[in-house]
Structure formats: C-alpha cells, structure tokens
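J.: Just below sit the structures, each encoded as structure tokens.
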Structure 1
Amino acid sequence: MINKLSQEVFPTIETLDDLAKLVDYSLIDTLNCDPDAKENGVDHEPRQVFTGHYVPVNPTPIKDPEYVTHSKNFFRDLDFSDKLAQSNDFVRMFSGDTSHVPNPMRTAGWATGYALSIFGTEYYQQCPFQTGNGYGDGRAVSVVEAVINGRRWEMQLKGGGRTPYCRGADGRAVLRSSVREFLAQEYMHALGVPTSRSLSLYVSKTEKVNRPWYSEGSRSMDPDVLVSEAVAISTRVAPSFIRVGQLELFSRRARKNEHPKAMEELEMIVLHLIDREYANVIDKKLNTAEKVVLLAREFRGRLTSLVANWIRVGYCQGNFNSDNCAVGGFTLDYGPFGFCDEFNPQYQPWSGGGNHFSFLNQPEAAERNFDTFCKALQPLLTSHQSYLQQLDEIRNGFSKVMQTQMEKMWTAKLGLSTFDAALFNELVTLMVQTPVDYTIFFRELSMVPDDIVPLKKSFYESPTSEGMDKRWSEWLIKWKLLSDSSTNVNTTAPHSCKELSKQMRLVNPKYSLREWFVMPAYQQATERNYSLVRELQDIITQPYAEQSKDVEEKYYRLKPSELFDIGGLSQYSCSS
C-alpha cells in the first residue's frame, strides 16, 4: 500500500508476525521501571508505587472472547488487513492473552501512575493510601508500541485486568461502556476532532461482573440497581497516553524531594513526551529549559483548539480532570462523556459532575488543567528565571488564546468571515429559550433557509409562540445579511448561498452520537447481536454526509420527550 504523504510503499500487515516486526518500545526501553515491580509482570494487587515511570503488568485475558467490531478506517490507516481482526492470534492478544505473542513482542504490558487535580485543586484521597502513590492505570494495560507507516503508536487494552493502581477494583470494563468508548472514538475522528483511536472490540461469551446501573425507565441521578454485565476489552491507540496528571505526579515528587531521582524522573518523562508528541516542532538540539517553554506554547495551541472543536460538535467531556487530559492535545478517556441533544450551556452528562465541567465551561476547565500542567513544569526551570517568566506569560495568555479559538469556531459554524458578538449572544439566548437541538439547528442553518420553517425541525417546543417566531425571523434576517456580505468577498452573488451552504456543512455535522441511539446498540449486543453496533458505526463515521432516506428518518431526529431525564440516557455515572 502507498502512504499518500510520503509515497513510500508499505506492505499490508496480514498477521501478528507482520506487526511484531514493527514494535519499538520507546517508553519501557528509555524510562525507569518501578524497582519494586514483580517478576514477569505478575503484579495485580493494589500497592504503592514510589518511583519509576511504569510497572510491567501482564494483562488478564477475558474468557471465551468473541469479535464485536473493529475500526475499518483505522485498519486502513495502519495498512492492517481487515481479516486480521478476526484471526486467532490477533483476537487472543487483543482480548488480553499476551502469553504467546511472536518475538520481539513482549509478553508483559505496562501500566503507569498519575496524579489527580480536579479543576486545578490537588487531590490525594482518591489514592487508597492517601499518598498519591497508588493512583494510575487501574484497568488500562498497554501491550504494544510500534512504528507503523512512519508513525509511532501505542496500543492499550481498556479493561485488561488489575494493575497495582486498581485500588481494589476488578480491572474490567463491561460491554456497555466499551461500546460507548469504541463508537465515540470512531465518531470524533470522523468529525476531525483529535482523539485516541479505536482498534478492536471483543466481548467474553461467559465472563460477567456486577456493576451499579439504572433500572429500566429510572429517573434517578445515580444508579439504583446492581446488574450482571459481560466483560469486554477494547483497544485504544494513540501516539502516547501521557496525561497532564502523569507530569503532575513526577512534579509533586520533585517538589517534595520524595526520592533521590525525583527531579531526574520528571525531566525524563517531559523529554520523552516531547519526543513522542512534539518532535516535529521542537528541535532535539535545544536544552531542556528551551524545550519546556516551547512545549508549553505548543500544548496551549493544541488544547485550546481541541476544546473549541469539542464545543463545535456538541461534545462534553463531563470529567475533565488533569488525569483525563492528554498532553498530546487530543481527546482521551471517554468516561462520563455525552453529546448535546437539547442545547444547554450547563449540559453535564455525568451524574457526579458539576457546572465546572459543563458544556460551555470546558474552556475554563481546560485553563485549570493548563495551569496544573505549567505548575508541573516549573521545577525544571527554577534555575532559569527568564524561561520561568516565559512560562508564566504563556500560562497567563491562555484565556486570550482560548477566546480567540472560540470566536474562530463560532464564526465558522455560522458561516461568517468575522465574529459578531451581538448576533452570537442573541442566538444563544434564543437557543436556550426555545429550546433547540444543537446538531439539527446548525445543520438546518447550513442549508441557508429563506425563513425559519426549516429551523423549526430543531425546535423541541413546537409550535412556538408568535413572539418567539418573530424574534427568530429577525435574527435570521440579520444573519443572512452578515453571511451574504461574508460570502460575497470570495464568490459571485448568484452562487453565494450554494457556496456558503457547502462551507457550513463541512463544519456542522448532520449526525450525532446520541446516547439514545447507543443504548439500543449495546443492549442488543448483550444478546450477542452486534448488527446495530456496526450499523451505528457505519453512520457515525460519515457524520457530514447526506446519507440515505432511511438513515435520515432513523437517525436525524429530535430526542423523544419520553426519553428526557432517564438514567443511563440523559445522565449516567462514571464509566465502568
């Protein structure tokens, strides 16, 4: 197969042996192993990890694995044969059994520790030892790092069993949450939003675990029953899985001088991060202080762009702690996430969350994570006052950069050439007061309607009052005048509406990953029928496309009124 960027020919990966030839374990070959690690990766009991960047851990295979689905798009990007996803060796490895992998693959995977800050405040009580030394990858085990088509990828099993960071839990993920994360990663990538990628999803035909969840039709905020659910392993892939919380852990240790190598290990993880995620923009020849400042500036750009994109597509992270913030600047850890149906600035899908992580407060949450990130870097600059000052300036400039990214995003969603604050603020007021479906409204606006009738497809309260209709009509006239002036700059008037519509439809998706579509898919999957999961996967990987009439009737519609405020649909507990 030919890589379009380099025109270099890469052979198709047909077998696990083919993949084994590409492994390159940069993290475990260059960083420090926990000196208290157990022999041969048999390290599955909760304990404190005082030093080192990773712990070798054997994943725990699920029993009797069965194929659910794989990412055809990502397989194509990796030059993987689709047949590979259901081959015996591949299924065995990516359902957790690494005992028979071909050389030079390693039988032990690895797990990493990290710290936790919630909205900028350091926490220790989530660690069972109250020290921060027991918090990290409790059920995520990385098993492969490889360079494929010139790009480095790390492959991580979600639900791969207990690690020293499991805090007494079982280390498992259930089919429900695994389907949600698999589809969310597929959808976000198709939207053009940076994200970890889905590789494969396997479920056990026989192994089950108990989880708190919602009884049918429950309107409880919190789970009200204990249910037995099939365990599953999904494999997620990224250039690295280094989080803000990971840097934070090593910085806390350096700040407190917890062990003789604390400062050295902080520098090692930061330089490793730069090599993994920023090598194309940060010169390897620079000294550490120079690299740190450039890293902060580059991460600020990626993080602000990411969050603006989240809001563009209606995504809410729900639990945007420092440990759920990838320093590569992409979406990571799909736990209590959700996509807006009815527009609400305070939309929060997580029953245990608050306004601090709500939909339109995500820029503020990102700034708190960026503050934590900059604080983690400070120990590396204590003897470089000028660079420390530059780091402070970068940190203090976050809100301005974030605002610029948000205004740029709203301008694009509205098909304008410049941001109009008055027009935008009036729109937000109307969308809340009506209320409207976030995805359908912007898609219908992208058709550049002559009046508000098409926009009413997105209204949850219809018919609206005469006064509200009048306000909407007045807003639409103002918008059309501004959009006409925007498009006339680059196009002739007769084609301006057509060009504007085309441009806006590339920004505003038609199809959203609505929870009330996902729930029937994973419910059907519990009966070992995966057809709805695969159907939904096909649709959401073409989110901007005009699909068939049948697809439109089924998936392009308002959330039924009876599904509002239902536990597991409108709100849900943290992932399990």
Structure 2
Amino acid sequence: MKTTDNTTVETLEDLAPLADYSLINTLNIDPDAREDGIDHDPRQVFSGHFVPVNPTRIKNPKYVAHSKRFFSEFGLSDSLATSEPFMKMFSGNTSELPESMRKTGWATGYALSIYGTEYYDQCPFRTGNGYGDGRAVSIFEGVLKGKRWEMQLKGGGRTPYCRGGDGRAVLRSSVREFLAQEHMHALGIPTSRSLTLYASETETVSRPWFHKGSYSKDPELMIDEAVAISTRVAPSFLRVGQLELFGRRARKNEHPTAMKELEQMVLHIIEREYSEVIDESLSLDEKVLLLAIEFRKRLTLLIANWIRVGYCQGNFNSDNCAVGGYTIDYGPFGFIDMFDPRYQPWTGGGVHYSFLNQPKAAERNFQMFCLALKPLLASNQEAAEMLEKIKNDFPQVMQARMLKMWASKLGLKTFDTTLFNDMMRLMIETSVDYTIFFRELSSVPEDMAVLAKSFYGESVLDAKLMDKWSEWFTRWQSLVDVSTPEERKSLSEQMKAVNPKYTLREWLLVPAYRKANHGDYALIHDLQEVMNNPYAEQSEETESKYYREKPAELFDIAGVSHVSCSS
C-alpha cells in the first residue's frame, strides 16, 4: 500500500504515484461505455458498476478556498491549491495529468428510494436505469498517509445520469457544502471532507431562486449564478442507493450477471469500508450478516450525532446515505436555530425528513439496505432470518444511541425520561435556541438565569413559564449532583465537549456566499476559522458575531429559513 507518511506532496507529480484506482480495477465497466469518456448525454445504463466520463472544465477558474486542515492531514503543500496544474485538475481539466493518473473520471448509477419506498419515475426512462451521479465525477482514488481516499468533483459536468441537467453546481451551494463538510468533521461527526473550491470568472448558469426578502416556499424567478466546482473527498462515495440498484436488478433477474454484480458490489463495500472488522476468510453469507450489523452500528451513531449538534440532512433519501456510515451530499441541509422537532430546512422535504424524525428516516434507509442484501442469502434460510432480525432490531439500537446521546448533552450518567420530556415541552413552549441552550447549560450554572440567553422573544416576562423552568432546573441540578468546584468544572468540560458553541447556521452562510458572488471571499475564510473550532471559547469579537440568536427579521425568509433543492 502506497503512502506519503514521510513526505509532503508539492506537485501533481508527487501525487501521481499514490494513485490506486480500486473501484475501476475491481468492478465492472458499463459494457456500452466509451473508453474516451465522452459520454455526456442522458442514456440508460443497464449493467456494470461505473461509467468512464470526462469531467467538463469550468471556464477561467479562480481560487476561492481550500481546507488547510485537510491539506495538512493529507501531507499536501498549501501552495498546491493555487498552482496552475492543481487548479486545472480540480476545476475539471484532466487532460494533462501525469502518467499513472487517469485522465478519464467515472460516475456511478444508483437507485432511488424515498423514506423506504422504491421509485422509478425520477429516472427519465421510467426504468431506474438512468438515475445516478448527474454532476458528480470522481477523478482520483489513492492512498495518502496510509488511508484510501476518493476525490470527486461536485459540479464536474454532465454524465449519462444527468437526466437533462447541465451538470453544474453554483457558487452559492458550493460554498455551503465546502464549509459544512469541514465543520462537521470539526464537530466530530463522520463526513465527507472538503479539499478545494474554485469558481469561474465568466461562466454562469440559471437556477430557480427567491426574491430578496420573500416568504415564499417555492422559487419565484430564475437567476444567473456563477459556476463553481468543489472537490469532496471520502474513503468512498458508495451509497445505499447504489447497493439498492444492484439488489433490485438481482431480485428481478434483469440481466444474466445481475447476481454476480451484486456480490461484487458487496465485497467491494466491505473491502473499502469494513475490511478492519470483517475477516476476508469468512463465507459470503457471514460477511453479509456482519456488514449489516456493522453498518447499523455506524448509521445509528451517525444519526444520534446529527441530532446532538442540531443538524438536519433535509433530503435523506437512500442515495444520500453512505454505506460507510458518514454524512454526504450537503444539499438542503440546515443547522437548527429555534428548537422545533419538525424543523425541516428543505421546502420539499416534508415531516418525514424533519429534525427529530431522522432516526425513523435512517431506519427506512436501513430497510432498503437489507432488502438489497437479501438476494445473496436466498439459498440460506437461517442467514436470511438473521438478516431480518438485524433489520427489525434497528429501532432498539437507534433508541439506545439516542438515550445515551441525550444523557451526555444533559450531563447525566443515566437518561431520565421525565426530566427529558419536561425539557422538550418547555423548549417548544418557550421558543429556545437549541445550540445556545445546551451550551449555556454546559457551564453548569448555579441558577437558571444564564439559560434565558437562549430564549427568543419575551418569554422571560412570562412568570408562570419561568417558574416551570426554575422547577425543571432544580430537578436537573439534583440529578447532576456537583458539590465541589472541581466536580462542577469537570462536568462542564464533559458537557462542552458534546455541546458545541458554534454551528454553521444558514443566516451566517448567506452573507458569505453573497459576497463571494462579487469576488469577496473574506467571510468564507472567517467562517472556516470559526467553524473549524466549534467547541472552543473564541474571542469576544467572534462570540458577538457568531454566538447569538437568529435575528427576528430573518425568520421565515426564503433562502435563509428554508431553501429549495436548487444548486
């Protein structure tokens, strides 16, 4: 296995020897694909695991930002980000890459299920054979610092899965995803990572959006926006929807090699994501069952962590659910401001993908994951029954994760149902800022006055409501039971380690991408610094800007309180 443990990558020539394309070398190419990668029009892909496709470069690219933290972890020199060969590669021009690096990228197909229901009509051919990466093109896979990574261009141009789209991403959505991925990593949550962000100085595309200051739930006009390409990086971009595609084909015996391709996909998932916990010498049936158990562990932990930090995925379809158990596809995501169990940042998401329904949404994705594995166990009834039990036990495993998470946010050794339920009711009745409330509680105050910092509006003037809070706070104090300054300090440190002070709220992102549209990237860089240290006590100036309630005038404003899926 190649590595850069003792070297710094200064040029693309230094990166080239680390290339190792396991997906391309292990899995099947679409038999109808063109080897030259000129394959940019929608078409059906009936078999194979990937399609070779060239990314489409953006015109006149300019540097916007890169993740200095991730560059350091990779062993990449910061100067690379602004070097011409590197900028070319990661703005979509792969025609001049060094030998041993593929000049042709690849895209993959996947199926779509929404909240556990299979869909075919979103595919332009109504068959499910045209749904997949419509504008995400992977261009590199290799081993850096002893770990395998895949690099993918978001907005890298049309692929056979583009369904008539232009294959582009705009600067607005690219800024959101670029900042969010690194912020989530800093929050301690498994996620794809951000490498670079480049924008075109001259190329624009039209997107539906809202009038300034509008309260509309639906986009009202078309606007021209700058094209951008962000590079996202992960151990793999294998998704539940991808496995589901091959499971459907095997289940329906759609072509002679359908079952074999499903088996190959499962083994590749294990090699890429679970090789450390699933022994290669086991039988296929044993591997399948262990894969289901291990994915369940990761997925339930991921969802509990999302809720811990106030994150809502918004559109948690099976194609937005990574089989490696981390967060991918930051489309209509959002970090909650005022607590609402039904918070949903995406106008098209519905209650089924709302904040506190995410455990149930994850369960539906896990059901589709198990359904995709089922054909491989058709000849082993005992194993099939075990898979069914693994699937059916998801709610209990998820609930255990959630109770442990809530206990940690409250600083309790064991979860207290009555205290928690009363807190939920009071948070809703009072209109409480989710992040600020738990962070202020993390100071383990001696009276509840500091909690009022998290209360919106004039709740503090409601004497009856404040009496309820006072009674709740007294019960909480009795449960945490800190009797010395040392115990109070220790508990505070524990709670602050799980209750962030800063989260990437949408109303902080909007000014950053608006200024970026005019070539001013300073706010992007400021947010990088702040959001890369979300648990830290930062300067008074930082606190006054970023640790505060959402301004009243921004509530219900389109593009701030809610977003469309336009990107």
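Read-outs: derived from the displayed coordinates by stated rules, not from any lab. Small disclaimer: the values here were computed from a predicted structure and weren't measured. Cβ atoms are built from the backbone, for glycine too; each structure is taken alone.
J.: Which one of 1, 2 has FRET efficiency 1/(1 + (r/R0)^6) of positions 105 and 321 (r between Cβ atoms, R0 = 25 Å, to 0.05), as calculated from the coordinates, equal to 0.15?
T.: The structure behind it is 1.
J.: Starting from the value 5.7: which structure in 1, 2 was distance in nm of label points 7 Å out along Cα→Cβ at positions 281 and 545 calculated from?
T.: Working through the options, I get structure 2.
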